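Each reported figure results from applying straightforward, stated rules to the coordinates on display, with no laboratory input. As the structure is a computational prediction, the values presented were derived from the model and not from experiment. Cβ atoms are built from the backbone, for glycine too; each structure is taken alone.
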Structure 1
Amino acid sequence: MEYPSKVLAKAVDEISGLPGIGKKTALRLALHLLRQPNSRAVSLGNSLINLVNEIKYCKECHNFSDFDICEICSNTKRNDELLCVVEDVRDVMAIENTGKYTGKYLVLGGKISPMEGIGPNQLNIASIEKKLNEGKVRELIFALSATMEGDTTAYYIYKKFKTFEIDFSSIARGISVGDELEYADEISLGRSIINRFPYNDSNS
């Protein structure tokens, strides 16, 4: 597509680099911004700059945060004995939206996937060991996607830490096999947390 301006073309290229946005949608968004007051585009630009420059990863759970320790980890009303292991920050948000979980989290930052070249050492599994060594955790909950990679990740973590005197559990499979956690509806996800089942060698 030919553009009347190189500045416009550059903006369209940058916007279309975002997931799920093609060139036509990117052009529509760019033209929409041009029709708005300049302050709107400036505000959007500043918020994106702040996003990449100021957002932090919680030192305790690896969730996004405005501070070194996120609001969940610093909340004394949360149950330290429950540690929910998830793949992604979006999964924390999905579970929190159910209002059914009162423990804390550990964000792995992905799942074991040989096809994508992701091994255990590239995930935040060492942080789980640190948490378990502190002696507060009594139950480790797997809230991973119902996929082969999710199951492989859960089993690896279970095998690595099963000598610890804690309970292992997994969210109930009200989530369809093959589904990513973030796309589950809040009611199904909430029930899956409440109706979690023990995790052991029979789950492999």
Structure 2
Amino acid sequence: MTRLILLNKPYGVLCQFTDEAGRATLKDHVAVPGVYAAGRLDTDSEGLLLLTDDGGLQHRIADPRHKLPKTYLVQVEGVVDDGALASLRAGVDLGDFVTLPCEARVAGEPDWLWPRDPPVRFRKTVPTAWLEIVLREGKNRQVRRMTAKVGLPTLRLVRTRIGEWTLDGLLPGQWREVPVPAAMAQRAAAPLRSRDGRRQGSHRR
């Protein structure tokens, strides 16, 4: 039976199970053999991470071609104006690629949000704000690069939702196992095809 785990990844934890340098990894929080992260979350980012023991499901969740929306709560430095929001929504030219159009809005700091450890370093003379950004892609450090490009450096980044799954009720380092939606399990079990259309082998780990 396929396993699917929701983890609230703490700040400073590598998105892998081993590290030769002895840094904190997923193994410090999830003592479940045979599962792997479906997608990634930067070491200095927090929040929802999905893990599964099924390679087909892992691919289905992580592959941007399936456009599973991912929601981020972002604390930024500076004053958010309509121009910055419009730029984020339309797509940002980051040099090596242009981001897809996304959802972006000003959000208040939620009362359920835990204090970060270590705390965010603020500059007393510079205001901060919170944004909610929803992406359907996920390139390396994309949210941080997007906000920096529009003049709003990211101070804190928390992923709160992936598709239908949310952080609800999970504190940093906590996890829970959930059933795999039937429709997604069926699609994940189907033979995968590479970008050139050729059929790939089984992805069951």
Checklist outcome for this item: With helix-only ellipticity at 222 nm (-39500 (n - 2.57) for each DSSP H run of 4 or more, over all residues; to 500) computed for every candidate in 1, 2, -4500 is reproduced by structure 2
Checklist entry - Where does the value 165 come from, among 1, 2, when volume of the Cα convex hull per residue in Å³ is the thing being computed? => result 1
Checklist entry - When distance in nm of label points 7 Å out along Cα→Cβ at positions 66 and 90 is calculated for each of the structures 1, 2, which structure yields the highest value? => result 2
Checklist entry - Comparing FRET efficiency 1/(1 + (r/R0)^6) of positions 82 and 98 (r between Cβ atoms, R0 = 25 Å, to 0.05) across structures 1, 2, which is largest? => result 1
Item to check | Given 31 for relative contact order in percent (Cα under 8 Å, 6 or more apart), calculated: source structure among 1, 2 | outcome: 2
